[in-house]
Structure P
């Protein structure tokens, strides 16, 4: 299930002559699944790689492949809002996305050379403040200082650059799902602009020996979806976890144990050895979302692998509570916590409220074991503003993350609900 994050948006998809053009059919599908209208425009080299009929089949709209007297680049990218192909009125473009974008097209746009259908759309869009995003794709040798300088010039004009992946001697176009995330940010990512969001996610692991660990069933999916939602809304996002998502728009800090996670969070909030620049909250972030299933117990690890077969007794001791440590260091920091119990009902809500009061949380998300490991969530959200009325949210974790951030956004815009 996909949320319609691009509903009622018109995206002009510029396709240029890279072999990565073969991926644009699925890219168009992904944009349309999220509610967008997609109008494709292709250069002549791109048409030798993938036929315009295939793109038309994907978008449901006739592809712009050359020059016409109707000047579609003006109609879409200069505020005209008229459908030049005689289909339903698409409206003016909300975004020009060029994916893939070759070195030649990058150079043409950077130096104002409108001699292809795609470059004339881009030059027009930049001149009329229509947002432009490019996803470069080329051989690695072509991704050289000259091309990078042209990319920097485009950035200085406000163009969003979706960085390529350097692998196998190529500057490969970003994955479609990552391109879509950048598009979502470009079209809806101003709500949390200039805000720093720190998120913990997934399970930590306490070593028993160099091979074995103590951990939990948490998958980390909720933390990842929260990080993507914060990114979509324009935030500067850091995710502290034991996983890896490999997305250029989100900073990741890898940790193993509860102690490492607490240390990483303290550093990121400006109170540890690696402290960052502080914000107005007195911390290195505007909000901390503690979604991780942090180990409650640790032990002294053996330096050597424990031999199998023998009865083993483990001496466990409690770990420090991350929320308590961070709250002591930053009394005014907005913190969102999660409270997990084996079952729901009144006891879950009661213990969630106790957690909220103990650590001064802005929001607490109460959930049960049923939420661990799957793609869907069923939670109760309690806020400091209205602690007596938990909101029930059920759906994909993408949907749950969106509702949680609705509350976070309201909290930040309302100056902490006058805490």
Structure Q
């Protein structure tokens, strides 16, 4: 069930876009691959994954959060798998998002706008380009969009043919999502819409389309793209791309950021100060958020940008367990989110909601709740990259923070 497609929506003005000439970090080294140009060409004329009208609906929903009359919940996988794009897997993820949103709405007595980290969250930035597995040095896994997770050198080679596999898998997920939207009794106009980090420019750039109704350019790979903490450089390609499209957009903000830089970033991404256009996702860590957040909030408010403030209490609280696996402690995440909320409240700003990595099954990747300690992590540790909350842990999080 692909969305309706017109010639205008799949039109593109030039072979290259302005951001294609700008620097971009965290990009795969695959331009030498013999299939690279073909894959880019095919992606450029592929059917749009989302429609212009859907992105407009998402923006209107986020605008309610910006106005203080709703909350936002953005949850899903750390890194999606191509093997979990079928209707059953999508339905399971939608059920978790729906249950968590209903829980949040009940706690705060407001409707909850829902976004899933789904239908495109196939690429990950990494701290190191190489790792050693069983004494063998190899490229690090960067998500199914780029390479394979199996720990061998051949599987870890980046392959541009995965661009087309990612588009196909995303289309399948969106088919399942649209089936959910059409179910009788499904709440209207609050999602879940799709979201992912706009990281790999060879995937995102060819999917910019010209809208039918407004003539504006929009990113057709997702409803709600975001920029990560590692790729928010003001003069880089990811920022220029999201500044040039009409989707609602977001940016992660870490603990070392200069408030003046955030204001400049807001000026690029939200020049017209449009409610719902820009969300700032705060990921500072429990030890830094109380001191680092307030100056940013004050600076953005003084500049007049009606941003949505979202807490990501996971990415600043990642540690290594004694087994060597990454993990996160639920109490640290709750602590950061509570400090986030109290800071926004004290400054008279609306704490818009949370951004969480949550599995659709009861995994044991984070410590807390039913996962008693680090010794319990091995039971069901299934993440392709970073540790996720289980649904039970996510409900405990909402109960403790809101």
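Structures P, Q were shown, and distance in nm of label points 7 Å out along Cα→Cβ at positions 48 and 200 at 5.6 was computed from P. Using the calculated result 2.9 for distance in nm of label points 7 Å out along Cα→Cβ at positions 192 and 208, pick out the matching structure from P, Q. Structure of origin is Q. Please state which of the structures P, Q yields 10 when relative contact order in percent (Cα under 8 Å, 6 or more apart) is computed from it. Going through each structure in turn, the value belongs to P. Assuming 13.6 is mean count of other Cβ atoms within 10 Å over residues 320-327 as calculated from a single structure, say which of P, Q it is. Going label by label, the one that fits is Q.
Tell me which structure, out of P, Q, gives 16.0 once mean count of other Cβ atoms within 10 Å over residues 104-111 is calculated. Of the structures listed, the value fits Q. In terms of mean count of other Cβ atoms within 10 Å over residues 64-71, the structure with the greatest value among P, Q is Q. Cα extents along the principal axes in Å was computed and gave 53, 49, 47; which structure, P, Q, did it come from? The value was obtained from structure Q.
Any read-out appearing in this document is the output of simple, stated calculations on the displayed coordinates, not a laboratory observation. This structure is a prediction, so every number in the text was calculated from the model and none was measured. Cβ atoms are built from the backbone, for glycine too; each structure is taken alone.
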